Structure formats: C-alpha cells, structure tokens
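Undergrad: Once you scroll down, you'll see the structures, which are given as structure tokens.
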Structure P
Amino acid sequence: MPFPFYVDPIPALTTAQMIEVDRAMIEEYHIDLIQMMENAGRNLAHLARERFLAGDPRGRNVVVLAGTGGNGGGALVCARRLHNYGAAVQVVITRPDADFTAVPGHQLAIVRKIGLPVTLAEDFSPEGETADLIIDGLIGYSLQGSPRGTAADLIRWANQHAAPVLALDAPSGLDAATGTVYDPAIRAAATMTLALPKVGLLGETAERSGAITHVGELYLADISVPPELYASPALQLAVGPLFAHSDIVRLS
C-alpha cells in the first residue's frame, strides 16, 4: 500500500521546539510518553510491513537495534508488533536492562515476556547474520556528538549489511536539528520521523550537510499531537490535519 505524499507546506521543528512538544504533551495534555511510544512503534511496524516486507512479514527476518531511551522504546514496540505480524524478530540492545529508562524499560520487559530473543550488543555475533530488514532505534534527537561504544559498532554493522535500514525519527548518528552527520551514522533506506519533520532531515539544511543521503525516503507519522499544542504561544505554528488520509505520509 503506497503512503500518500504530503505536498503542502509544513513546518519543521528545532531541538528546542521538539523538547517543548514532548513537555507539553505530557504536562499539559496528559498524553503520556508510553502512549506516544506505542503510537510511534505501531506506525513504524506498519511502515516496515508495507514498504519493506511486501505487506506480509510472515517468516521474514528482522533485526531491531534498540538504545536505552525513547527511540529504543519505540523500536521495541515495533519489534513486538512485527512479531505479532509473523516476522522472525531479533532484538539487539546497547546496554543491560537496568540501564534503560523507565518507559523503554517497560517495553523491553514486555518483549522479554513474550519470548523474543534479546541480545546484548557486546554479545552480538554479526558474522553471517541474515536479515531482510534492520530497524534503527539506537539514538534519537538527543544525540550529542559522534556515537560511541556499542551503538557505534551496531551502526557500522548495519551500514555494512545488505538489508535495508528503517530509522525511527532520525538515523542514528545524524543530528536531526542541524543535519550534521557524525561518524558513524546510519545510512537509512527510509526514515520515519514523528509529529513534525525536524529541520535537519529535509530541505536545504539536509542537502547542505549531506544528511539527505542518510535519511533516505522520509515519512512522517502521527503520535497524536493536538493542533492546539502547535498553536500555543510557545510554538506559534499553524498545523492543519496532516494525517486526514493516513497515519503515515511521505515527505520525500
């Protein structure tokens, strides 16, 4: 099923605006992180199924790379849903369970409860690893400088693998606000960003920085941000019904 292109002008968010959206969602609208994470992971799994798994994930091999924060939590929701769809899912986490923040840790506990294989990155043996799709949920928009340690190792592995990579919110190693491409950085076949696009993922900023070659196809997914939040004094953005026809739209 093709996802509709959204061709009308659309605002893009800076880092400060992204932080404000997250804050207002939780503190003012009482739409908690776990709800946003579930929306993100559900849409990511849907995009993975339709765009990369020919509409039928049964028997297809998917490797999900998950960090300890919100980006990893969304990827873990995606892993659970792809498993429900019939895919053979392997999860690789960057750090032990105890290092996960609360809500992503909750998602990891669910993944373990249903019996999905979960491997710590330092124990991951990538030689001969077969995959039809790799999900990148390593690092979100909180990236600060070049990825290090196991996250960097997993980025390099994903870039060397023949399978396409689908990134959540932004390719790991790419600064979504500035478009800066750090070393290493995921080269995604597609990126599904959330709520509104980030400044560094599209347009002149992405072209100047070279980010556009790492983003791949750019999709935007609904996490249920009210238009009233965008119109608030802190943001002053006019955002219409972006998702009137689909929970996921294509931007580039």
Structure Q
Amino acid sequence: MLTLVPTPIGNLEDITLRALRVLREADVIACEDTRTSGILLRHYGIDRPLTSFHLHNENDKLPALLDRLRRGENVAVISDAGTPGLSDPGWILLKRALDEGLDVDVLPGANAVVPAVLLSGLSSQAFVFCGFPPEKPSERDKMIKSLADSPFTLCLYLSPHKAAKQISDFLQLLGDRNAALVREISKVFQESIRGTLSEILGRVNDGVKGELVLVIDGCREGVNDSWRAEAEERFRNGESVRDIVNSLAEKYGVAKNMAKRFVLGL
C-alpha cells in the first residue's frame, strides 16, 4: 500500500493519530530530507527505515519504491512539511502506482492552502490553487494573464527572496486587487498581511522571511465587461489610448498593460 501522509507545517502537534499509525506500520518512509523528517519521527518515537525522495531524485527512486509496492510492502511518503504531492514530491509515484492498479491512499491533514485562504478574509467558496509561480518571467506572465478573468480567489506559494518581484508582477498584470500575504502558518511568527497588492508590496519590498502563501481576490463579477465596454465607447469617441488606459486603471483597477493591449486591439 502506498500512502501519502501529511506532516506538520510548523507546529509538531498538527498531525493526526492515523498518520502516526501509518508511519509506525510503514516498511519504508520516503521523505524529502531524512534529517528534517528525523526530527518529527524521533519526536513521536517512530523508528522506521527512511529513504530520500525529492524533486531531484524522484525518477531514480521510482523503480525501487514501485518494486516494494508490487511485493505488497507499505510505503509511506512524506514531505518536509504539509501534504506530499502538492508542490512537493510524491505525485509522480502516486500516478505510477495508480496506473499500475496498486493500492493507494492519501490521508487528510496539514497544508498551508486552506488556512491561508481563510485567514485572508477573501472568498473561500471557490478558489484556485496554483502552486509556485513559474521561474521564467515569460512563463509567469503567461500564467498570470490566464488567471486575469477568473472569478475565483487565487492562492499561490511564494519563495521569500522572490516575493517582491512576483507580487509586483501580479500587481502589474491583474491590477491593484485585494489580497493577503500569509506567512509562517502555525508557527510562532504567523502573520497575515492584508490589503491591496500595492500595499502588500510596500510591506515586503525591503525583504520578507518565512514560508509564504499569497491569496488574491478573483476578478469581480462584471468588472471586465464594464471596463471593456467603456474602453470601446471612449475609443469610438476619439479619446487617446493613453487617456483611456489611465482612466480605466484608476476607475476599475485594471492593469494598464492589459487595458492598453485591449484598446490597441480595437
């Protein structure tokens, strides 16, 4: 049986009794960093064989782990923190096991996404989890633009040393939306920085530390239709592209380069 087991994202108490039982019964525990996982396992008196299983060796470790599963062994997969398979190792092994018809289970438990969405104060009725933004600026811009019209709350992981640049990208391409930067969930220095993207950017421009989750308000219903309709009307009335773009950005919070592309397309 392959079991993906969520582990605490900060507070060591945030683990279920079932997760502890599965780890104690595992024939092997595949983990990102044996040193990090060792702290958790020693805390709960769990002494099981460990094998490293991270983004850089997943493909190398797959054959051995799949062989164990085929022999009927219990393989538990954990990440350094949170639920494996969500922006963490585990998904490839899970997919291969499912394709082969092997027994698979995923336990409920700790993750940063749900607490961040709720702590943001933004709509939690429907949200889109996007993981980490792409590293390449062109790919990141493409992803952000694809989300511009989504009415759903957006949730992303950010790296501390890239946070300011990436928040700036969201500001430029989505407009100055309401958002929240939630850091160090479940830890001593947990903090929720709420406001507009520009206000949050002002708070992190000089640097920010910790594990970060950025939550951004979705496109408000009817906003895009409204600004596009107004852009068309003003363009027909002969206003300059610059004046239209500046006015739309101020009135609707739409990103200037998005408005400019639309008006030029007319």
Structure R
Amino acid sequence: MGQVKRAFADLDEGQVHYWISRTPAENSIPVVVLHPGPGTARIQVPLLERLSETRTVIAPDLMGMGDSAPPPHPENEPPEISYYADAVGRFLDTLGIQKFDLYGSSLGGRVAIDLAVSHPDRVRRLMLGQARILKGQNHADFANRHAPQVEPDQSGVYVQFLWSRLRDLYTYFPWFKRNAENMRKTDLPPAELMHIAFVEQVKMATTQHLAFAAYYRYPIEEKLKAIKAKSFVRGDDVLALIPDVVEWVPAMTRDPLTASPNEVAAYAAQMVAFLDS
C-alpha cells in the first residue's frame, strides 16, 4: 500500500489540513476524497492507502473539521455547502490541481456534489458513497438532533456527550434513536480505533454543527439533476435524478477505519474500476 502523509495549505481564512500520497504515475489524474461527518479525513486513511497504489490521492479536512481552520460564520450569514465546496476548490488551487476525480460521502457527498455542479470543467468523474435525501419528519429529526452545537464546559460534560454519540453512531442508525429497531447488526470497533475517531470528534466539537446545518439546508435534489460528470453512486433514492450514472453496490458498509482490510481493498477496487472504465 502507498504511504499517506499529512500537510497543510494556506487559505485566506486559515490553514487546511490534508492527507496526500503521490504515486510514481505523476501524469494520472488525482483523486480527491471528501470525508463524511461527524468525522474527518483521518477516518479515510486506510482507503487512501489502497487508492494510492495507482493514484495520487488528496483528502482534506473540511473547514471547521479536524485540523482545518473554522469557516467565517457571522450569526446572520452562516456558511452554506457552497462555501465548503469553494474552500475545497481554492485549496486544490494552492496545490496546482485543476482537473481531478472526486469522491464524497454523506457531508462530503454534499460538498462533492456542489463542487461538481459549480466546476464541471474540473471534475472528471464523481463518486458518491452516500447521498441521502431526507424529507418531512425524517429531515426535521436529523436537522434538529444529528449534530447539535457543542459548547465546552469546565466539568467536561460535553466530552461525555461526544464519546456517547461516537459509540451510538456505531450502535444505532440514526444514533439518536436508541431502540432495537434502529440497532446496527455489528459489534463496536476496537477501543483503540474508537479512540482515534474520538480525538477527531473533540477537535471539531465547536464548529461541526455549522457544516451540518448547511447540509440540511442544501437543495440536493435540484443539485443532483445538474451534475455533468459521469457518476458512480450508491443506490438508495438518488439514481434517477443524476443524468449519467452507474449504480454502486458498495463492498464496504463501515467506515474505512473500522472496516476489515479486505473490505477496504474491495471498496477501493470498485472505485478504481469505475475510474478506469
């Protein structure tokens, strides 16, 4: 597997933290990987290592998540998904990258969609690990409960909330509906892997709610119809909306950090096969 290294790039509002692996195939188009949330690019590292066997891979922490600087957020003008997409585009500009393949899932999927729609000349292929459409009460429940604003306190109660939410993210879907009907049919990850994920949760505790508020305001159905790039998309309810799409039945159902090496390898192989098709 390829070696993935960490680096920083400068934007006007602060630094972007990212992971990168450069392969000997310098002329191949790079793959940009946008992480889901609550999470960061750190959770994608096992996938990045697999992809980097044949591609240059770049995975930034979205603004306000992981070690990237928070977005500007005046109370009367909160950031939208378009801001996060624009920041990714400006970040890639600093690396001298104009054309790229793009992967995103969940929150990263929304950002990837917006980047593909706003810059069709730059995104050659688009891959969406998840692009869920939420409506009605389901949308309201997620918007109000999935990623609430977290305020630090001197007694550390907020730390307990972050750990509990992380554990419940692996136990239930959605995590805030803790009943048998919503239980995932899987074990908790090993404690050492949960610790890695938890540290990432703490880093972005006070700013992650901004990205998720934007997520739930995003007009995803309208944007899906405007995608120009050939797309590889997990089924669900979005396939019929994308003009040029190949259905993706993913070989991995957990995040790359906690999935088995064989699952990660199979998932990466699906991505590479699509990119090479």
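Undergrad: For Rg and Dmax of the Cα atoms in Å, for residues 64-183 alone, the calculated result is 13.3, 39, so let me know which of P, Q, R that is.
TA: Answer for the origin of the read-out: P.
Undergrad: The value 1.07 for Cα Rg over 2.2 N^0.38 Å, for residues 152-191 alone was derived from one model only; which of P, Q, R is it?
TA: This value belongs to structure P.
Undergrad: P, Q, R: which one has log10 I(q)/I(0) by the Debye sum over Cα atoms at q = 0.12, 0.14, 0.15, 0.17 Å⁻¹, as calculated, at -0.63, -0.87, -1.01, -1.33?
TA: On the way: P: -0.63, -0.87, -1.01, -1.33; Q: -0.80, -0.97, -1.06, -1.23; R: -0.72, -1.01, -1.19, -1.60.
Clearly, the read-out refers to P.
The numbers here are math on the coordinates, done by the rules we state, and not lab data. Worth saying up front: this structure is predicted, and the values here are computed from it rather than measured.
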